[in-house]
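Where a number appears in this text, it was derived from the coordinates with a stated rule and is not lab data. Nothing here was measured: the structure is a model prediction, and the numbers come from that model. Cβ atoms are built from the backbone, for glycine too; each structure is taken alone.
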Structure 1
Amino acid sequence: MLAGGGDELQGIKRGIMEMADMIAITKADGANKLFAENTRVSFENALHLFPKKTSGWVPQVHTCSALANTGIKELWEIIIEYSAFTRNSGYFETFRKEQAVIRMHNTIIEYLNNSFYNHKEVRSLVPEIENQLYEGTITSYKAAIKLLDKYFKRHTE
C-alpha cells in the first residue's frame, strides 16, 4: 500500500483485507513518514475486525522505504517467517493443492469461454441476439440457449 495514495480506502474492502497475510506501507520516508505510520496503525486496527485466518497466521502491517532503505529487511524476515509457519502447519501444501484445483477449473472456464466466443457461427449471431435483448424481443435465458444451441449445433424449433 502507498501511504497517501488513497490506497487505504481501497484496501479496506473486505475481500482484500481478508486475503492479506501482510501489508507493507511503502514510501515511509521524509514528509510521508508520519502519514505512513498512521496508515499502518489504521490497517492494524482494521485487520483485528476480521476472523482468524484459516492458516492460523496473524497478518502483520509494516512500513518500509526503498529510498531510506528502512523496513525492507524486516519485510523479508516476515516473508520467511510466514513461509516457515505455513509449511510447518501443513497449510502451505494444503493451500497449494486447493490452488491447483482452482486453476484447473479456471482453465476449463477460460478455454470454454474462448472456444464459445471464437466459434464462427456464435460470433456472427451475438450482435443479432444482443439487439433482440435491447429491443426486449427475447429473454436472457432464451438468448443464451439460442447461442449455446448454435455452439453445440443443436437444432431448435
Structure 2
Amino acid sequence: MEGGQEVEVIREFQGEYRFLSNFWYVDVELDGVVYPSVEHAYQAAKTLDEMERKNILYAPTAFSAKRRGKQVIKRKDWDDIKVIVMYNLLRQKFKEGELKRKLLSTGNKILKEGNDRGDIFWGVDIRSGKGKNQLGKLLMAVREEVGYVDK
C-alpha cells in the first residue's frame, strides 16, 4: 500500500511487458563487443574465455545463449559480480529511446520476474510466490535512475 492505495504489480515479463525480459533483442556492449540481447551479454560475462564468449555471441536466440552460458567455465569472481554486471547491462538497454519510454511508462508498478523455471534468484516462482526478484529490483532501480535524468 502506498498512501492508502495499493501499488500495482507486473507479475511476468510477457505480453505488453515482454520488453522487460532479458530475451528482448536490443544491442548491448560488453568489453567492447556488441551482443544482440542482455541475455547474450550476461551469459558471455560468466567466462573470460574468448572462444566461449564468441560461442555465446553467435547463439541464434537468447534462449540458446542461456543454454550455452550454462556450459562455460565460470570466472572465479562470478558470484561476486553477477548482479552489477546485470545492472550495467540493463542501464544500457534502457538508457534512451523507445525502451526507456516504455520502462518509464510502468510508473511506480512493482516489477516481478515471475517464472515457472524455478528461478528464485533473478525472479519469483509463480507457483510458490517465493523468490528474491533481483531482476525486478534492478529494473526498478534503472527506472528510477533514468527517470531522474530527465528532471
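Which one of 1, 2 has distance in nm of label points 7 Å out along Cα→Cβ at positions 31 and 135, as calculated from the coordinates, equal to 6.0? Walk me through the numbers before you get to the answer.
Details: 1: 6.0; 2: 2.3.
Only one of 1, 2 returns 6.0 for distance in nm of label points 7 Å out along Cα→Cβ at positions 31 and 135, namely 1.
Can you rank 1, 2 by Cα Rg over 2.2 N^0.38 Å, for residues 39-126 alone and just name the one with the largest value? Kindly include the intermediate steps, with their values, before the conclusion.
Values: 1: 1.74; 2: 1.21.
With respect to Cα Rg over 2.2 N^0.38 Å, for residues 39-126 alone, the highest-scoring structure among 1, 2 is 1.
Looking at structures 1, 2, which one was helix-only ellipticity at 222 nm (-39500 (n - 2.57) for each DSSP H run of 4 or more, over all residues; to 500) calculated from, given that it came out as -21000?
Details: 1: -21000; 2: -12500.
Traced to structure 1.
Starting from the value 0.98: which structure in 1, 2 was Rg/Rh (Cα atoms, Kirkwood Rh) calculated from? Write out the running numbers ahead of the final one.
Numbers: 1: 1.21; 2: 0.98.
Considering all the candidates, the number was obtained from 2.
Can you say which of 1, 2 returns 1.53 when Cα Rg over 2.2 N^0.38 Å, for residues 63-110 alone is computed?
Details: 1: 1.70; 2: 1.53.
The structure behind it is 2.
Given structures 1, 2, which gives the highest value for relative contact order in percent (Cα under 8 Å, 6 or more apart)?
Values: 1: 16; 2: 21.
Structure 2 comes out on top.
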